[in-house]
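Following are the structures in question.
Please treat every number below as a calculation from the coordinates, not as lab data. Being a predicted model, the structure only gives us computed values, none of them experimental. Cβ atoms are built from the backbone, for glycine too; each structure is taken alone.
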Structure 1
Amino acid sequence: MAERKPKVLLFGSGAIGTIYVYILQQAGCDVSAVCRSNYEAAKANGFHITSAIFGTIHLVCPVYPDLTTACPPGTVYDYLIITTKSFPSPIPIPSPSPAAALVAPAITPSHTTIVLIQNGLLIEEEYAATYPENPLLSCVVYLPSTQTAPGVIDMGELELLEIGTFPAVAPEGWKARAEEFGALIRRGNGTAHVYDDVQVQRWKKLVLNCGWNPVCALSRSRDVAVLQACGEAEGYVRGVMMEVVKVAGRCGYGMMDGGTVEGVLARAKERLGTRGIEPSMLADVRGGRRMEVEAILGGVVRLGREKGVEVPRLEGLYVLMKALDGRVEDGSLYA
């Protein structure tokens, strides 16, 4: 008897989501995707991927315009993978939160594993509160990719998924689901590591995201251009990153230090002489899209305040990015 294929629904088929549809298809999963702005293109033509790792791919899978259509009565998904941008609910989190309530049609109580492949801090709580009996996996992703046109994906030379349960202390069945999901990614020729406490990895990526994303978005510059702007630039970015490290330490994640920051800066300096990297916030502001200000900056600023850590650079970036994001939201950015 043939082994039953894991049934997967991916919510948010942008660049990153589409790559994981492909990887999970390669792993033998039964994968469907909820698309939004690219639904018509994906329905008509599938997805076209150009990848430095996987080559040129024409990807076809069942696509739906919304979660309700993807979840007719009796549908049971083993995994719901959420790869939309992260816009956490305000504190205190309403019950249920809008984000968690939105995915309810895809959740079978005590069965469906919820997988968050999103940026930032404090993104898991609203799902954990709404679906306390469902395994919840928190994932940190490194996957430079861009949707250059609806359903057309350009992917670079890196793909890494770091996986762990939320919370870190979780039932053994949830830990087993984390291992199973990591094995599926690897079976599909992806790269996955499973951690006892993936929040360590979230903090490490936050050092990178807080240092480069808002600075590049506000200056409309790639990382290399920022470094070359003036003699003070590197020191400023270092200072932003060190504030993240200090808050992490006060939150119990003291394994990061100045060496963590220097490693992030060194990778950027290796790109000197090239165009450098376009962080996601820079790509978003150029494209007139909302940015993940709360997930990337808001959480660490609030935690700094709660823990008594002064974060003046992060607070300044947060204020400026909130204003910029507001202008994007109301359409007045270039008015």
Structure 2
Amino acid sequence: MLGSTPHPPRAAASSPWRAVASYRTEIAIAAAIVLLELFVGALIPAALSWGNFANVMQAAAPLVIMAIGVLLVVVTGGIDLSVGSVFSLAGMVTALAMSQGLGAVGSSIAGLSVGVVFGAINGFLVAWVGLAPFVVTLITYAVAASLAFIVTNGHSMPVPEPDYWLLNAGSLVPGLVNHVLYCIVLLVAVEFGLKKVVAGRWLYAVGSSSQAAGLLGIPVRGVRMMAYIASGLLAAFSALISISYISNAEATAGSPLMLQAIAAVVIGGASLAGGTGSAVGAMLGALMITVIQNGVNLIGINSFWQGTVTGLVILAAALIDRFSKQRR
């Protein structure tokens, strides 16, 4: 009896280490971000100031939210190219609704509805009609981008800051900017859902093998539909965060965000083949892209090089992912 008691404690003690090991990719990305910040800080000391950190976190918030939504689709083995234009359209609809006196709550609902509708369209055409995700979301990308110009004839729309007190850059929690607070809440909720909730694990199962998932009784079509709706909703929510930050909505605001969101997911360790990825990784990928952009601006490098630098980072992430799979 006494001799058998040490075994359970050893197993329990190893559990936290297994949990840490499961996030080794995310830990490596976090370390890379720290090293990148230190490198920029060595050149521009102001980069290591709290003010710059706050600016980076606030600027990263919309991309983090969008990237987490895209992650849910990528985990299922799909892709969502429409998020950038859904972002633009949702922002324009929200601003237009506010200009018509609908109020902050009603306007927010209108903007979020744009994301839900386009997500549902994507999900239906992919999951139930059986069209390729790339084709479907490329079509909805074009439609949403066109509608973003149509609703206001291409003009930008101002957003009255007082009407957006809940989403603006104030602090519901002292010392914590609202945008960052929402990202933290979303991150914890999605990561917990992916790892601990049955529906979250279904996403991984569908992405790993939809046929095997179907044989296990998992509602494959419903899971894919859910992922696309969530992606559209979070793209719209990121637009609300963005327009409350800059107090303005533009029809082209989301143009660069689609590629950045997908890049963040890939940098964060997700495979475009599906079945892998985490919300923490997507967040860190988005943060790395924002840190790169911030560093390029502070150092004084021409902003046109940002895309090249980001592309090289994505290439490095893809190569690391491939080599790590070959080793396994």
Q | Answer label among 1, 2 for the case where percent of Cα pairs over 15 Å apart, for residues 145-216 alone, calculated from the coordinates, equals 67 | A | 1
Q: For Cα extents along the principal axes in Å, the calculated result is 65, 41, 38, so let me know which of 1, 2 that is.
A: 1
(Q) So if we calculate distance in nm of label points 7 Å out along Cα→Cβ at positions 81 and 193 for every structure here (1, 2), which label has the highest result? (A) 2
Q) The value 15 for relative contact order in percent (Cα under 8 Å, 6 or more apart) was derived from one model only; which of 1, 2 is it? A) 1
Q.
Quick check: -12500 is what I get for helix-only ellipticity at 222 nm (-39500 (n - 2.57) for each DSSP H run of 4 or more, over all residues; to 500), calculated from one of 1, 2. Which structure matches?
A. 1
Q.
When distance in nm of label points 7 Å out along Cα→Cβ at positions 105 and 209 is compared over structures 1, 2, which one is greatest?
A. 2
